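S.K.: These are the structures, in structure tokens.
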Structure P
Amino acid sequence: MPKINFIAVLLIVFSFTAFAQVKSDPVIEDRITEIISSMSVKEKVGQTCQITLDALFVRDKDGKVEAPGQIDPVKLKEAINEYGIGSILNVSWHTFDLEMWDNVISQVHAPFKNGEVKAPIIYGIDAIHGVNYTVGGTLFPQEIGLAATWNPSIAMRFGEVTAYETRASGIHWNFSPVLDLGRQPLWSRNFETLGEDPFLVSEMGKAIICGYQGKGGIGSKHVIACMKHFVGYSNPTSGRDRTPAWIPEKYMKELYLPSFKAAVDEGALTVMINSGAVNGIPGHINYNLITKTLKEDWGFQGFAVSDWEDLIFLNNVHQTAEDNYQAIISAINAGVDMSMVPYNPHYKEYCSLLIKAVENGDVTNERLDDAVRRILRVKMMGGLFDKKMNQLKKYPDFGSDKFKAIALESALESITLLKNEGSVLPLSSSSKVLIAGPTSDNLIFLNGAWTHTWQGANTNFNTVGAKTIREALTEKLGAENCSFAQGAELYLDKDFEATRLVEMEDFSTKAGKSDVIVLCLGEYPSTEKPGDIRSLNLDPQQLELAKAAYATGKPVVLIMVEGRPRVIRDIVDGADGIVQAYLPGDYGADALVKLLFGEENFSGNLPYTYPKYDGVIEFYDHPRSVARSKSNHFKAYNPQWDFGFGLGYSTVEYSNLRLSSESISGSDSLIIEVDVTNTGKMDTKEIVQLYVSDLFASVIPTGKSLKGFDKVAIKIGETATVKFVLSKEYLQFVDASGHWVSEPGVFEVSIGKLLTKFELK
């Protein structure tokens with residue numbers, strides 16, 4: 001067979017260096033020293049304070065902001081000129097157009113431009129799947145969908161587009177990427193993660209950061225990245241947002257910290273602190289993690305910002321501080337540099353209390369100066385001291401077809417085929433299709449939360465021209481070959497998502513006249529506390545709708561539109577095809593149609609282990625003891641689908657797995673090669689995954705760990721050779737004393753179904 005060019009892939013997979021870890025620049029540091037020396041304590045304290053835009057808006061007699069919002073010049077002058085606040089964040093209750101952003105940002109920067117204050121404002125926004133708070137911006141799949149591409153190049157291009165369009169909005173700072181490990185599927189923000197594996201999260205996260213910050217420093221088309229949420233936020237024991245987590249030291253070091261360490265090494269300039277608590281210690285007062293680990297051990301030179309109102313929560317939620325004064329002292333001394341104290345008068349109280357704390361010696365001048373230095377350093381590196389106003393004409397590609405094409409490609413490479421019984425897919429273009437299900441005909445389900453509004457459920461702000469699944473299928477087949485019966489609708493019931501059946505008679509009638517049913521199930525858009533759920537089980541009404549579809553005798557293709565994997569065990573067998581769409585963004589429906597009809601091949605793979613049972617949360621890297629069977633009737637490790645699983649329209653064969661040596665020692669590296677052949681009838685993109693197992697160790701070893709991956713395009717009949725380089729450092733684990741060690745012994749390498757072994761001496 002023909003053989004394509006050799007593909008060299010380091011264990012790091014791709015080296016996307018933005019500008020490497022932040023290092024001190026003597027010129028910048030001297031300038032910062034000069035500014036700090038000229039500041040009063042009040043001015044320094046102001047730099048550590050971040051408020052929401054709503055605190056500056058004109059309000060009516062009832063205290064409400066009238067759309068689209070108008071900045072009150074008195075409030076603006078008070079906040080910036082009198083209190084010297086260092087940062088503003090957020091958007092009011094809906095998305096702004098470019099002209100509105102230009103107006104807002106111009107007013108915010110005017111005091112510094114005019115020489116009225118000594119340091120500029122740094123404005124931050126949650127542009128987490130594109131510039132989702134600017135009208136006409138390009139919306140990509142949510143992070144969990146990006147992770148499903150297993151393609152760092154896609155992640156980097158996503159970062160580049162998002163940075164460009166965020167800067168077109170006049171904003172320099174993006175609260176992204178989320179580097180939390182997605183190992184608690186109940187958690188409402190699971191869709192914001194890059195999956196369950198620390199290596200996958202690290203590689204995709206680095207690529208996003210490189211896209212955001214650029215390769216040679218932050219220019220006019222790049223933004224300052226913010227690592228979220230340091231650390232352990234994503235693993236609440238209860239599954240509910242902002243509730244405590246229990247993470248043993250070994251798992252903290254092996255699983256939850258690596259993605260943040262990788263991001264620091266990549267040059268990420270800011271970090272947002274975990275809103276919850278780990279092992280009884282709230283994230284915002286965890287000195288060991290913020291100061292010792294992040295700043296001292298890792299050498300992080302950027303600044304740490306709190307999450308929404310979290311300093312106040314130390315008093316009234318976590319109960320680790322008797323009052324707000326003690327809360328501020330404990331957080332600042334733990335290493336928090338900037339405090340998100342969003343509202344008025346809370347920010348004024350924060351400033352006055354921190355000034356008092358410095359005067360009383362409860363916060364030292366040295367600690368305050370360190371926080372301010374970090375903040376000013378980031379502002380300088382981000383170009384905020386240049387006093388250049390935003391010029392919209394410099395961003396002609398905003399919302400362009402070029403950017404939409406990248407978003408479409410991202411969706412195409414993310415959507416994952418999980419079942420294709422009897423080759424029901426690809427569909428024929430002559431098929432008569434019934435489109436049904438609660439997520440089939442509303443764009444909000446494709447985008448999820450953080451889309452135009454916080455929860456993303458307001459249809460008034462949907463992107464013009466973006467299609468629902470129903471619209472995209474109808475455009476493909478023509479109205480004469482498409483019928484629609486929703487069958488069920490998703491809604492909120494007492495703050496929890498719920499489903500009700502609708503139009504069931506119409507559904508049955510139209511199903512009888514169709515060749516195939518495309519049934520779209522899933523979740524209501526939500527995040528944070530509003531996204532808390534009681535169970536991973538899909539609503540019974542959606543299961544009932546699926547069973548009604550099966551009862552028609554027509555082939556059924558399930559499309560799961562969801563931010564977290566909902567349990568569908570009871571309807572898996574009845575479906576002929578199952579597609580995991582995740583939250584694919586504005587162009588997700590277009591991508592889905594191309595895939596369903598075979599115009600493109602599926603190439604997404606699961607970035608998490610898909611659970612089969614509501615009460616059993618499993619991970620691919622489980623130790624062997626987890627898989628012990630009680631009897632032949634019960635398989636202990638039994639997920640619905642495994643991590644890294646994904647089907648396509650082509651067949652691929654792995655062969656000739658080989659190692660450069662049977663053993664390594666010292667600083668040696670092991671070269672691992674494998675041949676991958678496309679034996680099918682369609683060009684394909686195969687995600688080659690390298691796993692390593694430590695067969696015996698002084699503590700229980702993981703079953704296997706992802707140590708490398710590459711997404712390889714292979715034409716029909718061609719063979720790709722993929723190469724990985726494995727060093728001793730990637731064979732380390734945390735031992736019983738909490739130290740990273742590597743122990744001599746035998747290791748197993750697996751790629752596809754191929755296995756081989758080597759010895760570490």
Structure Q
Amino acid sequence: MTDPKTLLALETSPPCFSLEAATGFARDLFGIEGSAKQLYGERDQNFRITPAQGPGIILKILSPTELESAVDFQIAALEHIRAMDPALPVPRVCRTVSGAAYDFVRDAAGVAHMVRALEFQPGRVMDDVEPTPGLLRDVGGQLARLDRALANFFHPGMGQKIVWDLRAIEILRPSAALIEPAGDRALVESVLERFLAFRPLLDRLRHQPVHNDLHPGNMLVDADATRLTGMLDFGDMIHGPLIFDIAVTAAETVGSSLDPIAYATEIVAGYDAVNPLQPEEFGALFEAIIARHALAATIMAWRKQNDPAGAEKLAALAGIGIAAIQAFLAAGKQRVVARFRAACASRPAASLPARRFAVLGKGLELSYEEPVHLVYGQGAHLFAPDGTDYLDAYNNVPSVGHGNQRVADAISRQMHWMCTNTRYLHETVVEYAERLTATMPDGLSQVLFVNSGSEANDTAYRIAKAVTGRSGVIVISGAYHGITEISAALSPYHGPQAQPLEPYIEVLEVPDPFRGRFTEAASYAADADRAIAALQAKGLGVAMLLVDSAFTAHGITAAPEGYFAAIAAKVRAAGGLVVGDEVQSGFGRMGEAFWGFARHGVVPDMVTLGKPMANGHPTGAVVTRPEILEIFQRKIEFFSTFGGNPVSAAAALATLNVLQEEDLQGNAQHTGMALRAGIASLQARFPLLADVRGAGLMTGVEIYENGQPSRALAKRIANGMRRAQVLIGTEGPDGNVLKIRPPLPFNDADAMRFLATLERVLAAL
């Protein structure tokens with residue numbers, strides 16, 4: 001086992017020279033005549049020398065354990081910083097009367113000690129003030145400037161093994177057995193073990209020279225405590241991970257008005273605004289912050305046994321360490337990292353709504369009576385600039401979760417390499433098409449890539465016309481299929497008052513057993529005979545049937561079993577093609593099947609895809625049979641500039657990998673069933689929950705008041721949920737259906753939070 005005493009500064013034992021001796025050293029070595037006052041020093045003996053005029057100096061008499069190469073490193077670093085960023089408040093190195101950066105003196109025993117001097121920096125020690133969020137952000141920003149100034153610095157002396165280097169945990173770990181009481185010991189030991197497990201990942205992070213000790217005792221602030229004016233004590237400088245600098249400051253800069261995570265968040269945000277953090281550094285910061293506290297507790301325990309005077313100097317830090325560790329662990333890594341990233345993504349936005357309306361127009365409405373400003377997401381959670389955690393039970397586009405690292409990495413990696421179009425060979429594009437079609441029924445084996453679900457439905461119509469020689473289309477009343485001119489025409493979402501139906505479109509009655517005329521499939525399917533006859537009477541014939549198999553825009557209705565199959569058979573008999581719009585219902589969302597149409601026992605002739613296909617990256621596709629695509633391509637030259645580009649393909653492939661490898665379809669199945677069961681259990685107390693239906697993580701809840709659909713009450717519930725930090729939407733022909741369709745990582749804990757919130761909101765109506 002490595003002896004911990006090999007680590008510099010584990011044992012304090014600073015020199016013990018008199019005030020008179022210090023005065024003499026200042027006069028004889030540095031030419032400064034003045035009075036001496038001893039200051040705190042962990043392992044150096046520090047004196048302020050105050051002359052009759054001028055700022056004076058800080059005289060530092062070093063422990064004999066200090067390495068001359070390490071001192072050279074510190075001095076060279078200070079001079080480099082002043083050259084790179086002269087405005088940074090770091091001390092100036094004072095030279096001896098002979099021009100050297102330091103000299104040597106001997107104590108009574110004849111032991112040699114290095115003596116050096118720094119220009120005195122005026123200001124209040126930050127330890128003496130209650131830091132405000134503004135000051136904390138300034139501290140973070142100044143630290144970032146310091147690190148930027150040091151980024152291109154190298155010195156052969158920066159490899160010293162110092163006890164305050166987090167990597168020393170490997171040597172100090174056994175000393176944690178000395179910690180008392182037992183509960184604190186167990187907590188610290190668990191954090192140390194956690195860091196040792198994390199330790200190999202540090203090698204992947206940015207490394208450079210870092211201060212490694214910028215805590216409140218080493219910082220000066222102005223009279224109003226609004227701005228950092230001094231950075232002191234570069235004696236613990238090392239070459240190591242950049243995050244070590246942030247971790248020290250974020251861990252040890254605390255006060256009484258905020259929780260430890262809030263203090264750390266402000267510092268991290270201030271730092272990131274000047275020197276942006278890399279994605280992997282956010283998670284590493286969590287580990288480094290709690291490890292810093294655990295390291296301090298371990299050093300203190302060792303010193304209590306071996307260096308009692310040195311232990312006393314850690315009393316203040318020890319007082320905050322255990323509580324800080326507990327706070328961070330209680331919040332959890334994911335939530336803390338989310339707060340960090342949200343704060344970093346946030347910028348002053350007091351006028352954001354007005355600015356938005358000015359440039360985007362007022363027709364693009366905002367969700368909820370109180371709009372939500374979101375800056376960061378992770379999994380099924382979204383975060384506001386202040387770190388408020390919103391449970392996302394509405395957004396189906398990021399199907400594998402907000403901020404999914406695998407998808408983000410795939411996009412970044414491919415964009416760094418190349419982004420072209422499908423007229424060139426590319427492995428990822430072909431691989432994704434192969435993997436995608438492998439999830440489809442036999443025969444659906446060829447793909448046309450586009451950029452959105454709207455384009456996919458537009459293209460499907462073009463194909464249907466080319467293949468059948470007909471132009472009539474059958475859709476469901478109130479359906480929504482997109483925003484292009486063609487797909488909007490195929491979307492009687494807002495009724496005929498908003499957009500009159502084109503002559504080539506016939507709509508079918510919504511198959512809704514809860515509020516419709518019928519409960520059985522055959523009665524609803526008979527309406528297809530009328531629609532077919534009407535199109536034939538116009539001389540248009542039937543080109544295609546287009547169906548969203550989740551019936552999302554209709555309020556996620558539970559169509560009678562056999563309905564889709566019945567109308568599909570009628571359309572095919574009339575010579576038309578069947579198109580399954582899987583933009584809402586595909587990619588495992590419905591739980592029991594990967595594709596929504598499979599729940600209905602139908603194999604479409606074409607399948608249109610979009611939204612969740614690439615976790616939010618604009619991507620769409622039409623999947624069809626070879627004989628259909630062959631006819632289309634023989635008649636029409638089709639090419640999409642961006643459709644199927646390698647970046648989109650990489651995003652879509654990564655999304656599919658996550659879906660399958662993490663079994664998000666299975667999660668959708670069991671979590672969705674539990675969620676609907678929980679909502680249904682509330683119906684006895686709250687009769688306004690008139691109907692609960694859906695599949696997987698696609699749920700609709702009918703809201704009725706006095707026996708009638710109530711849009712107003714549904715909106716009140718949605719806004720109440722938003723105020724309680726849970727996001728849902730409303731849907732349906734009467735706008736009275738709560739639409740619940742969260743990202744697929746939405747888990748049991750999320751479902752419990754949803755149900756508890758819904759119950760509170762309903763009780764408060």
Structure R
Amino acid sequence: MSAKSTQNQKNKIRSKVIIFWLEKIEKLDFSISDFFKKFNVPFSRSQYYIYKKKYNSYGELGLEDKRNQGGNRKTNFESEAFIAGCIAANPNLSLQWLSEKLAEKYGCKFSPSGITRVIQRLHPEMENRSRGRPKIYEDKEFHNSCGGFELIIALAYHLGWPQMVANTIKNTVRSLKRTKAFESSAKFSDPKGRDKHGRFTAEYNQREDVRKKRFESITEKRDEKNWNSMNVIRDNIKTIERKSLAILSIPVITMNGSMRTVDSALGQELKHFAGFDYKQNSLTKYLGELKYLGVSAKLLEDTVAFWSKCWGTEMGNLGKPSSLLCYYIDGNTKAVWSSKRVKKNKVTMLGRVMGCLEQVFIHDALGHPIYFETYSGHGPCGEHILSMFKKIEATIEDVPGARTSVTRVLVMDGASNGVGTLRAFASQQKYHYITPLDDNQWKERKIVNIGRPTRYLYGKASLRDAVIELEDSKEKGFFIRTRAIKIDWDNGNVTVLLNSLPLETIGSSEIVQSYFKRWPAEELQFRHMKSAVSLHRVAGYGKQKIQDKHIAERQSHIAKMINKYKELLKEAIEDTGVHEEAIAKLIPKERRLRNQGKIKDGKLKLPKKQMAQLNSYEKEIKNHEKEIKEIEKEHCDHFRLLRKHRREWLRLQGKETVYKMDVELDQILTFHRASLANLYAFFIKHFLGGESISLIKLLHKIIHIPAIIRESEDVRKVVLNYNKKDKFMMEKLSKAVEKINDLHVIGPQGKRMEFSLENHKS
């Protein structure tokens with residue numbers, strides 16, 4: 001059989017198969033979409049409509065595959081010669097112009113892509129060029145409703161932030177590829193769960209086993225992950241840079257920081273900020289992949305080095321006049337709304353104890369967030385402060401100009417003043433502390449060796465150096481003595497600050513001033529970051545069921561107390577038990593008689609004999625209850641405590657376990673939000689002349705300025721709209737634009753970014 005006969009036979013079989021499925025689709029009572037989901041059709045839904053049209057118009061002949069017969073070529077020798085001649089004469093000819101000329105001269109209808117294929121065939125040397133042809137770049141012009149943010153993007157590229165993030169993620173991927181887990185991960189792939197494009201199907205998402213695992217902790221799901229299915233494994237550095245910029249831009253393009261609103265009108269600006277118009281699903285998938293990678297810890301460590309380098313000069317200068325270099329530590333709680341019993345703490349924003357995440361932040365002396373860690377429920381600041389600093393101490397000790405001569409002080413809030421924390425500080429020499437005592441934590445009699453009063457140099461108060469004696473609440477009988485400063489304010493209030501700084505080298509006024517700088521450096525920053533970069537939003541819903549150690553310890557203690565009082569009241573309980581048993585026998589009899597009666601005019605009506613019997617039962621029950629009270633009266637306190645512990649025991653039942661929230665995804669997003677806050681602060685400091693402006697004002701006055709974007713082949717010019725109502729800030733912005741232009745930044749589009757400030761004509 002010849003090759004041609006074989007091909008004809010194959011065409012006939014192919015046509016019969018297509019006709020079979022076309023008829024089956026028409027016969028069965030399914031929608032087209034449901035049919036393709038339910039049955040394994042050998043062609044796609046889009047092909048179905050093409051085949052149906054051809055079959056209805058030409059019958060079986062319309063379904064023949066003519067690709068190998070050359071019948072699909074629209075060109076002939078003359079038209080191809082015309083294209084070749086035009087390209088040879090002018091390689092930069094527009095494809096649209098060629099299409100129009102071919103239609104006019106030869107009556108051929110060509111799409112630009114069709115002409116591209118002809119050029120590729122006629123001119124192989126152009127194969128590596130875009131679509132096989134050189135093209136003339138046509139200047140473009142479009143609008144950006146948040147044009148001021150382009151300044152922040154340019155700053156980020158100048159500082160190298162996208163490059164730092166992309167390198168950290170790529171290095172994590174390289175490390176993963178060298179593990180055995182990566183080599184064996186392919187066995188966990190679920191081919192039934194994806195369509196031909198690799199996307200999860202609706203049926204897969206509705207499977208019971210999949211739905212059950214949806215809210216499991218990432219630590220439980222990571223072991224069954226098919227790493228090869230993740231795009232981030234294959235993404236290049238440039239792509240990761242763009243995606244990281246897109247995540248950085250979320251607080252700007254969504255206004256409320258919600259990933260769900262990325263596809264809104266403002267979300268279209270991602271094509272300006274990230275160089276690509278990412279959709280919500282793409283960014284959600286990217287963040288999910290980073291979560292599986294567990295990249296947050298490395299990102300946070302690298303960002304300390306990054307921002308320490310950026311702020312290094314200013315930090316170094318802080319140590320020159322005062323010799324104190326402060327770092328401020330505090331927790332930020334975020335509410336978690338869940339039907340499950342998750343770890344709790346007091347959420348300051350809502351003023352209630354509930355499920356939450358707590359982030360322990362470290363701010364530098366200038367008020368910039370440089371490091372943080374996230375905990376499910378209560379984040380024990382005191383217990384983790386020194387361990388946090390051990391992770392980053394190599395970086396912070398390398399701050400230019402601030403190495404050996406500077407005393408590093410950790411300024412903490414009242415939640416970190418436990419004796420256990422102070423003992424941990426006493427065991428090392430690198431860091432000192434300043435922390436306040438609450439009013440109920442100190443008494444005059446605990447203060448010893450109190451000195452003479454001196455005036456506070458920076459406020460209306462008298463200061464008295466002293467030593468205070470504190471007892472460890474977890475280890476009774478263990479005492480610690482530390483330096484304290486008693487502040488007697490002129491308005492009558494009293495504040496006590498603990499510190500470990502040497503009395504002979506550091507004055508009281510300097511210590512007090514360093515502590516009260518904490519509010520603008522950290523507390524105020526939290527307030528601004530919640531509004532400007534959506535710091536308060538929680539990301540991630542994975543949970544891990546764990547034993548609640550606190551409840552277990554409480555239950556054990558309550559059980560011991562119950563047994564203790566049972567032993568003390570052994571005889572009394574036996575006596576009361578006799579009466580309780582008698583009452584238990586009388587109650588059913590009493591209930592049976594009551595059920596026989598009827599209520600009339602609000603009174604129970606029974607036959608005389610039965611009523612007498614009922615009264616007798618009631619009297620007996622009251623007598624037994626009286627006897628019980630008399631017995632318990634002799635041991636009043638013990639019985640009261642026994643009942644109290646029994647109630648507590650019942651309350652704790654079913655609370656032996658608690659859900660621990662995953663924090664990985666939240667840490668990744670918070671890393672981007674903190675980075676954005678730092679970029680804002682850097683822009684204010686170095687490009688707006690250190691103008692006293694909050695992050696919120698920066699958003700309103702500069703970030704949300706609209707712009708006209710004019711793009712050429714090499715340059716991307718951002719023309720910001722001059723706001724005539726705010727001339728002062730426009731003057732500042734004009735100087736900032738000049739400084740940015742002097743940097744010659746190459747942005748995410750691969751073009752040099754230029755800025756100008758002009759009045760847009762309406």
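The numbers here are math on the coordinates, done by the rules we state, and not lab data. These numbers come from a predicted model, not from an experiment. Cβ atoms are built from the backbone, for glycine too; each structure is taken alone.
S.K.: Compute distance in nm of label points 7 Å out along Cα→Cβ at positions 39 and 119 for each of P, Q, R and report the one that scores greatest.
M.R.: R
S.K.: Out of P, Q, R, which structure matches -8000 when helix-only ellipticity at 222 nm (-39500 (n - 2.57) for each DSSP H run of 4 or more, over all residues; to 500) is calculated?
M.R.: P
S.K.: Here's something else I'd like to know. Here distance in nm of label points 7 Å out along Cα→Cβ at positions 335 and 647 has been calculated and equals 4.7, so which of P, Q, R was it run on?
M.R.: Answer by label: P.
S.K.: Match the computed value 33.7 of Kirkwood radius over Cα pairs in Å to one of the structures P, Q, R, and report its label.
M.R.: Traced to structure R.
S.K.: Continuing with the same structure: Any idea which of P, Q, R comes out highest on distance in nm of label points 7 Å out along Cα→Cβ at positions 303 and 479?
M.R.: Across P, Q, R, distance in nm of label points 7 Å out along Cα→Cβ at positions 303 and 479 peaks for Q.
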